[in-house]
Structure P
Amino acid sequence: MKADRLTTPRLILRRAAPGDLDGLHAALGHPAAMRYWATPEHKTRDETEDWLAGMIAREATDEADDFVIEHHGRVIGKAGAWATPEIGFLLHPDHWGKGLAFEAMQAVIPYLFATWPVDALTADVDPRNAACLRLLARLGFRETGRAERTLLWGNEWCDSIYLALDRDGARGCPP
């Protein structure tokens, strides 16, 4: 059964709601936050509103298990499985370098393994996103492959590094 909320010492991870639009638009509309995301930054609130509606709708399916991240009562990003078993996370740049993404994923990973009958969680990362690769390595993810020209981002082709974390290999993630 899907949990409605996960808590960590500094964060609340909870299901998305329409009232999260401002916080999510601040992150999804920021060029640096979206540099290695599947799409360029959102130019309008309507674009983020559509994205948020999709996130909320996917939660009613057996595909997604995603959370918004709250820090000091403000939505600063998202973390979870946007399409189980593939995980993803995004934080507004004002919150980078503080260990918040690591803290969020330390809660999300054991929750996903406890909730879903998957042998491994996966991630698809642009090889230029060194911070993300370091974070996933700290969580125990290992490279499983590489591919070229996997995503057309704006007018630029991007490559992928594929990673996985086995259920038995999860470390740095308290049960």
Structure Q
Amino acid sequence: MQAAARITLHNFYVPAGGDEPDPAVNPKFAHKLALLDEMAEWMTTERIGSSGAIIAGDLNIAPLETDVWNHKALLRVVSHTPVEVEKLNLVREAGPWVDALRHFVPPEEKLYTWWSYRARDWEKSDRGRRLDHVWVSESLKPRLDGARVLRECRGWERPSDHVPVMVHFDF
């Protein structure tokens, strides 16, 4: 019998960052950007992604144009600004990490994990964002066996604005 591989799971929450995407006038946004810098530095210094590791959580950034319902409309909206995307990409590259959802869903396809409570009919308007992520170290990439966003959970009675994300591995 083969010994089980050791996997380290890191669960992160990156603060939303308030409403104004300007760190000079919004301390919450400044804090968010500083945290992303710290994450990238920590991952690089500690070589977090060099062995079997997973990063999962609400990172509060939708990095791709197809991770938001309208790329142009959201470029100045916290969660999809160019500076946030740039810093999140530096965190991902510091692993380097494999985006488990995008491993299965091509970057040209829309993919959301969050829909605002403000939307009258969230499903019909489909104005979502992909704020929740699961990244795996390169060593776990061959073990990825599937991923799923449980979109139907958003329609439950008293739901969260985020839906669960599942990633399957073949061990």
Structure R
Amino acid sequence: MQGVRLTPTSYIVLGLLSWVAEATPYDLKRMVAGSVGNLWSVQHAQLYTEPERLAKAGYLTEDRERGGRRRRRYAITERGRAALREWISMPTDDFTELRDPGLLQLFFGADPAELASTQLHVHEEKLREYEEVRARGSSDAPAGPRLALEAGIGHEREWIRFWRRLAKG
């Protein structure tokens, strides 16, 4: 088994597979969309290539259907669990990556008040979505996703405050 450099996408795949018995790349895409995709962007193509790369390195097992669509199903190995545990146990000092199209337009001279009305709508909708997720959640949900959701709610409230200020001129 060869050593590979593990990336944030690697840890997303390992983390999601640590929660389920097995998954196809399509399953991973759906899981990302309903969870970690709210705080980390992952290109869908990576969710098809990364599991295969991790399987070749021994972090996952791969089972391919013999007939039909010949789907690949992946499961995490002990090596994958150990890598995930090690990564989780080492607090990061990396600074936040901010990739916000509205701020990019603002930076390059978009009219703040005009942009603000659109951005307000975007962030109010996302806040509503997050609050609905929180309302549907259960008290026995894992702490990590609950805390990340609370951070997302705070983040959206701050963006709404910022864009409201710009909308007023």
For log10 I(q)/I(0) by the Debye sum over Cα atoms at q = 0.12, 0.18, 0.20 Å⁻¹ computed as -0.52, -1.26, -1.58, the structure of P, Q, R it came from: P
Answer label among P, Q, R for the case where Rg and Dmax of the Cα atoms in Å, for residues 25-80 alone, calculated from the coordinates, equals 14.0, 40: Q
Which of P, Q, R leads on mean projected area of the Cα convex hull in nm², for residues 121-160 alone, largest value: Q
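Coordinate-derived values only; no laboratory data. All of these numbers come straight from a predicted model, not from anything done at the bench.
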